[in-house]
Each structure stands twice: as C-alpha cells, then as structure tokens.
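Values in this text are rule-based calculations from the coordinates and carry no lab data. On a predicted model such as this, the values are computed, not experimentally measured, just so you know. Cβ atoms are built from the backbone, for glycine too; each structure is taken alone.
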Structure P
Amino acid sequence: MDMPKEFYDMVCADIERLSNTQNLSDDERLKLHREIDGKYQACVKQWYDGLWYNDRNAKMVFYGHLVEHPNCVVENLEMMKAKLETYKYQMNAVQLPKPEVSNSQVVNVTNSVNVNATFEQVRKEVEEMTSLTNEQTQEVLDKISEIEEVVKSKDSKKSKWEKVKPVLTWLADKSCDVGIALLPLLLKL
C-alpha cells in the first residue's frame, strides 16, 4: 500500500514530536498522547499492544488511569514512537480488504435521490434539525419557500434554473444536512 507523501510527512513529523517530549509538562504529554492515539489507532496494527492501561482486548487506553501515572504516559509515548517508526515503512499497517473485480465483472454504482419529497416534508425535516439555530432554520425555510415559488411558476425550465442559481450559491455554504434536504426540491424544476 502506498502512503501519500503528505501522510508520510505527517508521520515523520509526529515521530519527531515524540522524540522531543522531555521538556513538555505532564499535561502537554497527555494531550500529545491523546492526539497521537486518535490519529493512528485505526492505521497501525495492534496499536494498543504494549501500552500502559489498555483494556484486556487491547482496543483502547484508560485515560483516567494515565492521568494518575505520568511515567506511564512517557513510556506509552516512547512505544507509540517505535510503532510509528515501523509504520512509516508500512510494516505494521492495517491492510484494508481490497474489493475483487475481475475483467468479466461489471460494477454498477447507482446514486438515487428521492425527488418525491414534498415541500412540507422538507420544512418539517429542517425544523427538526438540532444543528441549526432558530435564525438559521428560518433562513432555510425562507429558501424552501423561494424554491417552491419557482417550481410552481409557469416559467420555462431554463428560466427556473436561472432563478434558483442564487439559492444554489447560498446552499454551497451550508451544512451537508441542509443540502441533502433541499436537493430533492431543486430536482423538481
């Protein structure tokens, strides 16, 4: 498996950071431990093996115990450094299964969007989005009304698309949830 150069550079930079922990405070070391753990736990085989205060299955570290034992944090950082030094050569990398496709197989990918969504259904969905503030919710509801007016107009399809271009521009800056909710309405044009 080839590692992208940017990722390889990141691994090397993290190895360097792990080589220079002697001047860090206990809190800074623990913060570095959490960051490195979060970054590489899914990439490196048996990441938790050999680390202090891992669970019986070596699937996680108990940070509550590490807080009480700063020396174990130091030893874990040394172990993480060793694992990353091997990882940069892909010797202990988690290998993801590759899909097998023979020349005789055809792979079909189908994307479907529910264009049967009603304006009322989408409004209700938007009103239930907890990630939006009241002001953002109202803004999205206003855009839904704007789209509805264009869809119901007797204008040509080309004219309708011209009228919703500002909505598309506005939508590009919104969350994925909002985009997924409004996309079926735009496909009614």
Structure Q
Amino acid sequence: MQNLKNFKPYTPSAALLKLYDDGSGEVPVFTISEDGHEWYESQKLFSDDTVKIKYNQSGVILGFVDKPVPARGNTYSVSMLFPEEGESIAEVAVEDFPPECSVDGTWKFDGEKVFQDTGVIDENALRFNSNKRNGLARRAAVGIATIKASAAVGNPRDGDSDNLLQLQLYLDALRDVDLNTPLWPSQPDFMN
C-alpha cells in the first residue's frame, strides 16, 4: 500500500514539463513527496482497487475516493485527488475503509488505519454547546435589560416583574449547565 507523505511544490525538469504540455500554454502545478516521488508520475504506483485518501500533517482526512470512478475506467482513481503543500496521499484496502467516513474533520488516518477521533468529536460538541449556551444567555440578558430599561424610564408593562424573575432564574440555570452533557433548562414561555 502506498503512502506518499508531505508533498510540496517544485519546479520539474524541462523533459517533464514537455511531457505534460497540452499546448494550452498553461503549466500544471507539480508537487513532490518528502521521499522524492513526483505526483503525476507516482500515480501509477497506486492500485486500481484500493480506497485513496488525502490527509494533512495532523492526519485529518481531507478527501478520498471510496468508489470506482466510471469516467476513469471504474477504478478507484488516485488522479481524482491532488496533494497541496504539506498533504499526503495513501491507499487502504476497501474492506478497511469505514463506510461512514466523511471529511467533517473528525476522521483521521494514522498511516495504517482510518478512524474517527473521539477527542475531536468531544471538542466539537463542547464548542457547539458553549455557543448554544452563550446564545440563550444573550437572549435572556437582552430580555432582562429591556424590562429594566422600561422600568427605569417609568414605562413598565403588566407582568414585567414576573417575567424579570423568570429570566433571571433562567439565566442562572444556564450558568449551571454541564457543557459536556447538557440538560438545557426550559425557557420561559414568553421567550418562545
């Protein structure tokens, strides 16, 4: 199985440039792996029947070819990928590639296997829950400030004192939410 690592741009020889000259005047981008494999030439090293993976230096999967490509002879064509600077291209057996794999930032390749990183999933969930709590708290704080402002200018509304207490209790309950396993307090009815 191929695993060509840490590609970087380079200037190819005149002969290689001529080989890839299509007459349009446009020069393709050439990259080379850390062990000296030129990208276009190294594509023939990959098997036609393995899943191809593009990943970054942290192992995060950035793209993959997990099905045969009809336009490329029904092969798992590595030419569907292109390694940018610092990226790597590898192949794994079809049976070793999880069908639920995606490029959502949680899937990684460690040089041998593809796996979902639970630490990244936990970080994403914590960030989502924190943003949700902050948004709910902002809504409650705006409600509190609005009721207090109305009272300060002598224009209170019916039910303001009850609503203020409900908002304050709700805001306080939000402070106690465990962001790892959130149990969200019920919003005051008038907020919905």
Structure R
Amino acid sequence: MTDNAIRRSQRLNQITHAPHERLDKAVKANAPFDTLASYTRFLSAQYLFQTELKALYTHPLLIELIADLPDRCRAEQAKADLLDLQVAFPGPVPGAVNEPGLAEALGWLFVSEGSKLGAAFLIKRAVALDLSDTFGARHLGEQAGGRADGWKRFIRIIDDLPLNAEQEREIDRGAVAAFERFNVLLQHVYAPASEAEPA
C-alpha cells in the first residue's frame, strides 16, 4: 500500500479518470452493440488490445507476482470470437506496448483487468445480437471464480507491492497509456476503409 491516505489502486483510478471518460465517449459514439457489423469492429479492437498484452500476461516475472496471470488473458477468447463471426483477424497497428518495465506493465494490466468489470454490462447488450460467452462474445464472459473476486485478488496484489517513487510513476504511466492505446485501436477499427488502408 502506498500510504494510509489513499491506496495505489485508488490513485490509479483517479489519474485514469480523464482518459477513461474519453474512451467511454468514443465507445458510445461508435455504438458497438447497435448492429453486428459495428460489434465486429469493436471486437477487432478488443482482439488487437488483448493480443498486444499477451506478452505481459505470460511474462515470468509478472507471473511470480500474480500466479494466475496467464489464465486471466483474453486474447484466445477474442480470437475465438472472431472465428465464430467469420471476421478476418486485423493486422497489427503500430505503437503496441513493447517490453515495458515491471511497474509500467502492471499499469497496463490494471486497466485490462478492470475492464472485465465493465464487460459484465457489455455482455448483456451482446445478447441482443444473439451473442454469448460461448459464441461471439467469449472475451466478455465471466471467468472462473467471478469478476468481483478476481478483481479484488488482483487489486490486493497491486496495492501491497513495495514500489519506489520511480516505479509509482511508471505504473501510473502504464495505466494512462493503456486507456490511450485502446482509444487508438478503437479509432483505427472504426476508421473508413480509405483511412484504415491507405493505397
């Protein structure tokens, strides 16, 4: 825990409030659950983001801190969702996170894990498109043990880690960067074909 006044996880929530709000507005503006076509674009962004983070979820040093980390990764579920809907895998987008330091990586994971709480609401909307946690919306499904318990266990680890002042700045930087990155991916997948695929 960073100090008695505010926990690290609370600070991360505070400093990511603005980029989180920007992302929420961008998601709503693109209405991913209004049509299946729009949803597949949103799914493509999710696939890109989770695929970019796969190296963090399988990093030995991070697994030492969070034992069930590999099981938390949703890259394979997002891949299966694309296959369910017969959507082509999107190509990589420049600017993916690349070998961040341990603390910065935890900031990225904080955002990825936190998004599972919001997924509880998103999957209810996906049902209207005839999708479920076994078809097309697997990456939004609830993992073993439940969302709340999984998040609490993750946060307990994050809050209790002994980090120095530089590492505190790094975890903050990683969390902000994660929200900004998903926004970039979202804009990419929703861009008109002429913009997304320059001649």
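Who wins on FRET efficiency 1/(1 + (r/R0)^6) of positions 20 and 124 (r between Cβ atoms, R0 = 35 Å, to 0.05) among P, Q, R, i.e. which is largest?
On the way: P: 0.05; Q: 0.30; R: 0.95.
Structure R comes out on top.
If you rank structures P, Q, R by distance in nm of label points 7 Å out along Cα→Cβ at positions 68 and 148, which sits at the top with the largest value? Intermediate values should be presented prior to the final figure.
Working: P: 5.9; Q: 6.8; R: 1.5.
Structure Q comes out on top.
Where does the value 6.8 come from, among P, Q, R, when distance in nm of label points 7 Å out along Cα→Cβ at positions 28 and 172 is the thing being computed?
Working: P: 4.2; Q: 6.8; R: 2.8.
Structure Q accounts for this read-out.
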Report task. Given a value of 1.5 for distance in nm of label points 7 Å out along Cα→Cβ at positions 76 and 92, point me to the structure among P, Q, R it was derived from. Result -> P
Query - Rg/Rh (Cα atoms, Kirkwood Rh), for residues 36-139 alone from the coordinates reads 1.25; which among P, Q, R - result: P
Requested in this report: For helix-only ellipticity at 222 nm (-39500 (n - 2.57) for each DSSP H run of 4 or more, over all residues; to 500), the calculated result is -10500, so let me know which of P, Q, R that is.
Outcome: Q
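When Rg and Dmax of the Cα atoms in Å is computed for each of P, Q, R, which one produces 25.7, 74?
Values: P: 25.7, 74; Q: 27.5, 85; R: 16.7, 56.
Answer for the origin of the read-out: P.
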